[in-house]
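Each structure below is given as structure tokens.
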Structure P
Amino acid sequence: MITMSKQQTAVEWLVNELKPHIKTDWPLFRSIRSKIEQAKAMEKQQIIEAHGNKYKGGFRNDGNFFEEKVTGEQYYNEIYES
């Protein structure tokens with residue numbers, strides 16, 4: 001079974017797995033670097049669209065209920081951006 005950290009996308013996992021194999025082959029690295037960035041951008045957009053705009057809520061310590069809108073971009077930034 002493949003395990004990924006909670007805050008790592010599949011593309012980031014793949015890049016980390018490939019790094020040891022390509023870091024000594026700079027021509028190869030340069031040729032695929034732009035494709036990696038394209039894949040990351042595509043994956044980010046897919047995650048944002050899949051999440052969409054949702055509402056989350058709960059009870060505060062004072063017993064009052066709260067609700068807030070969370071966009072797909074906010075979700076992505078909270079989970080995947082450092």
Structure Q
Amino acid sequence: MPKQFEAIFESGVLRPLEPVSLTEKEQVKVTVSRSADDDWLDNEYMEACRAEADPTVTLEQVRKVMSKIRGSMDEAIDEDRGDY
């Protein structure tokens with residue numbers, strides 16, 4: 001049964017913006033169309049991120065650090081932040 005959902009293209013990967021009911025490595029057929037509405041993008045936040053970014057950090061350094069994360073990224077973030 002076809003299901004339509006919004007996704008974002010990041011680092012060469014389409015990432016759904018909502019949960020999808022697929023099994024790991026399930027093969028699917030994808031049709032891409034550009035969203036006519038860019039209101040979802042928070043330009044003010046993106047500009048703040050650019051202002052805080054450290055241009056000396058390379059993509060290779062980020063990949064090296066991220067490759068050491070065990071488990072899921074959300075678990076790593078929760079562990080780093082601690083209890084709120």
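Taken together, the values in this text are just the output of simple stated rules run on the coordinates, not laboratory data. Quantities reported herein were computed from a predicted structural model and do not represent experimental measurements. Cβ atoms are built from the backbone, for glycine too; each structure is taken alone.
From which structure (P, Q) was distance in nm of label points 7 Å out along Cα→Cβ at positions 46 and 62 calculated, if the value obtained is 1.5?
Numbers: P: 4.4; Q: 1.5.
Label of the originating structure: Q.
1.73 is what came out when Cα Rg over 2.2 N^0.38 Å, for residues 30-69 alone was calculated for one structure; which of P, Q is it?
Q
Determine which structure produced the value -19500 for helix-only ellipticity at 222 nm (-39500 (n - 2.57) for each DSSP H run of 4 or more, over all residues; to 500), calculated from the coordinates; the candidates are P, Q.
Going through each structure in turn, the value belongs to P.
If percent of Cα pairs over 16 Å apart is computed to be 74, which of P, Q is the source?
Values: P: 65; Q: 74.
For percent of Cα pairs over 16 Å apart, the value 74 is produced by structure Q.
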